[in-house]
Each structure stands twice: as C-alpha cells, then as structure tokens.
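The structures come next, written out as structure tokens.
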Structure I
Amino acid sequence: MTDRQREILYAIIEEYAELATPVGSVTLAKLFDCSSATIRAEMGRLEQMGYIMQPHTSAGRIPTDAGYRLYVNSLQDNLTHEPKPNTEQAEEKGDRTTKALTTRIQAQTRADYAIRTAVDSLVELTGNLGLATIGDQLYISGFGGLFSQPEFVQNTQVQAVGKLLDNIKPWLQEVRPNETINVYIGSENPVGKASNVSLIISRFRSPYSDSSYIGVLGPTRQSYKRVMSLVRHAGLMLEDIIFDE
C-alpha cells in the first residue's frame, strides 16, 4: 500500500464516521486536490486489497473490517506511547470532552460511583453504549443512544447486538484483554459477528478484581481516535481515583 492509498483509506474512514454515508470520489478529490479519476483509480486498488467496499452500485465507498483494523492499529501504537493526560493538559488543548470526563470522575468519592460516572460520561460523550465491570457485577448504560444509530434500523442487527451483550461478561472473564486499549471490530467479536459493532475496552487496576474493564460498544462507523482516547483516559482516571481512596 502506498502512502497516498493509506491517506485515502483513512480519509474515507473519518468522513464516513462523520457523515454516515458512503464517501465518493468527488469529496476525496477536493481533500487531496487531485482529479476524481485519480481518486477512483486509487479506490479501486483499495477495494481490490479488501480495505473498502461499494455497498450499492453508483454509491461511494465505505470501510471494511480490514480497513478499520489497519486504521485502529495505527491509533493503538500512538496511544500506547502517549503520556497520561490530565485536566490542565486537556484545557490547554481545548479538549472539552476529556476535561468533562476528568472533572466528573474526580468529583466522586467512592470507587463504585466513580466507575458508574465514568461509564455514563462515556455514553454521553460518544453516543455509544457504555460498560464496566465492578467486581463480579457488570454495569451497562446507553441502550437508547446505541440503537438510535442508523446502523440498527433492522431487527436482525439489534438481535445480533443483543446476543453479543448476553455473552459479554463470560467472554471478558475468559479472554482477559491486557493491552492498553483493546478494540474488537465487527466480525472480530467472538459472538454477534454480524452485529456490525466495535467493542472498545480498557483494562484498569482495581481492588475489586484483577481484571476490571471499562469501555464502549458502538457501530463500526465511529470516530476511533476520539473514542479510544476517551476510553483509555477513563481507565487511567479510575486507577487514580480508586487507589487514592
């Protein structure tokens, strides 16, 4: 894959996340200051490689799970080496969402309240379903926001998400992800493979258990850079709150 093809793929992912409609060559030609024919040729190569697809004839392109995976891998590398953010840094950068998340979590005096607040804040800030483990309990919030997404207008999609959620707790106990941030995209999920969702979770240290998690479940079409950063930040903040008790 050439650098330009990679940039075009990432642009398709980011445009699709924002607009929820297939991305056409005209839009990309404006972004890259080149002809639509040049973009169509590059899109054809990306499609051959399996990173994008055309959902309908005469439509633009949307990312495949493989395309999302390539994109997310690049984000994970950056997050792994990124220093832990704090309220002052968020304010300096004008990052209102990170600042809001930090402020809400720090306002809690009990660990279980902090965890619930973190989940509820992620729901509000991302529009996804939020989840976290509190000892042997699983706290989930945000069904309304998740199912209001355009991806879930069909009952079959909702049923696939329900199947995944029914099995999320035993799956987390079995797999025990241990990376800084873990992302399971679409068909990578162990159950509900046809649900068209991504599970983004972060493990954090907790006195409740040796495997505590916080994360979100949302459509594969989303702003991974922003959501992954928020989930990681929530996990790091919870560690600070819990161990400072």
Structure II
Amino acid sequence: MSASLGLFRLQQVDSQIDRARQQLDQIRRTLENDVELKKALAFVEASQADLHVARHDLKTAEAEAEAQKIKIEQTEASLYGGSVHNPKELQDLQREVASLKKHLATLEERELEAMVKAEKAEAVLGEARSGLESIQSRLSGEHKKLLDEQSKLFKDLERLSEEREASVNPVEGSYMTIYNDLRKQKRGVAVTEFEDNSCSSCGATLTSSLQQNAKSPRQLSYCPSCGRILYAS
C-alpha cells in the first residue's frame, strides 16, 4: 500500500465530516437568526408598545373629561341650588358653567381622538400578531425539515467519527503531523488525486516520475504547485 493511500482514505472521511459540520452550522444559523421571524417579533413588540401608550392616553383623556363633568355638575348645583342669591355671583357662576362646558367639548374631542388612536393601535397589533402566527406556522414546517436534517447529520457525524478512528490507526505519526498541517494550510484538503496527468486541486501538470513516486509505499510526494500530498489510485 502506498504511503499516501491511508492519508487519502482519511482525507475522504475528513471531507465528509467537514461538509456535515458546515451543513450543521448553516442549519444552526438559520434556526437562530431567521430575519423574517425577528422582524415579525419586533413589529409585534412595537405594536404592543404603541397600544400601551394609546390606551394610557385614552384613560387620561377619559379621566380629564369625567373630572370636567363633575366640575360642571358642582357649579350648576351652586347655580340652581338656591344657595346663591347675589345677581353678580349668579352671573359669575353662569359664565363659569359656560366656560367649563366649552372646555369639556375640547376634552371630549381629545377623548374621541384618543379612542380612535387606541382602536387603530389595536387593529395594527392584531395584524402584527396574525402575521407573526402565519410566519411561525410556515417556519414550523420548514424548521421541522431542518431539525430532521440536523438529526441525520448528527448521526452521520457519529458514524464518520468511528470511520475516522479506523482510518487514522494505520497511518504513521509523522505522516499525520504533515497531513494535519496541510489541512490547516490548504482549506481542509491535504491530499489530492491525479486527473489526466494533472493535480485535481490546482490543475498543475505532473511528470510521469512524480506520478510514479506517488505510489511509493515508503515516502510521500507533493504537488510542485499547490504543495498537497499526491495520491495515485
């Protein structure tokens, strides 16, 4: 068996492990960072805050209008209750009632405006919640597929980890050091095959003697261009 064969088999397993981990990372990012869902949640939260303010303003407007009505009732009670007989005082009370009623009309307009705003805020919140529920319902199906795929990939990784252990055992320690260093330098691909007398990774043309050396059971051969370990099947 050539020196590169064991490393090539290990490379095949490691490449599968790398792909599985990349897929798992993508699934994790998708599940954790769904932009559409985050926007829908933010819209619901903002709508809830707007409704809270609108309801607070409505309660304030209602309280002010009610307090004004009480003032009018009290002033009218003094005006018509018979306790005041002085003509000037009676005129003052009449003017005060008129002024109070005029201001009440303003307060009731504010109350109506606040009521309309509160109703609109409730409608917007209802739409926001409906939109969120729709997205969550749709994503639950999509996420289920992702979670199923995630489960499958975890099982694949368990199997591949066992295969990797079996692939590492026959490889000499010095070769493993070279292999691991190249994996770090060459984006995970330390071993490359021939394709039409060329390096399958970088496309460099390989001499026949170099191809023959790659079959040696005692030494490793390297691509003169990219520096990866050459494997001859």
*From which structure (I, II) was mean count of other Cβ atoms within 10 Å over residues 67-74 calculated, if the value obtained is 13.9?*
II
*asked:* Quick check: 16.8 is what I get for mean count of other Cβ atoms within 10 Å over residues 19-26, calculated from one of I, II. Which structure matches?
replied: I
_So if we calculate mean count of other Cβ atoms within 10 Å over residues 59-66 for every structure here (I, II), which label has the highest result?_
I
*The value 128, 33, 30 for Cα extents along the principal axes in Å was derived from one model only; which of I, II is it?*
II
_Origin of the value -28000, where helix-only ellipticity at 222 nm (-39500 (n - 2.57) for each DSSP H run of 4 or more, over all residues; to 500) was derived from one of I, II_ = II
*distance in nm of label points 7 Å out along Cα→Cβ at positions 35 and 219 from the coordinates reads 5.4; which among I, II*: II
_Structures I, II, by FRET efficiency 1/(1 + (r/R0)^6) of positions 51 and 155 (r between Cβ atoms, R0 = 25 Å, to 0.05): label with the highest value_ = I
*asked:* To test your reading of the models, identify which of I, II gives 34 for relative contact order in percent (Cα under 8 Å, 6 or more apart) when calculated.
replied: II
*Determine which structure produced the value 13.8 for mean count of other Cβ atoms within 10 Å over residues 99-106, calculated from the coordinates; the candidates are I, II.*
II
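No lab work stands behind these numbers, since they all come straight from the coordinates. Since we're looking at a predicted model, the values are computed, not measured. Cβ atoms are built from the backbone, for glycine too; each structure is taken alone.
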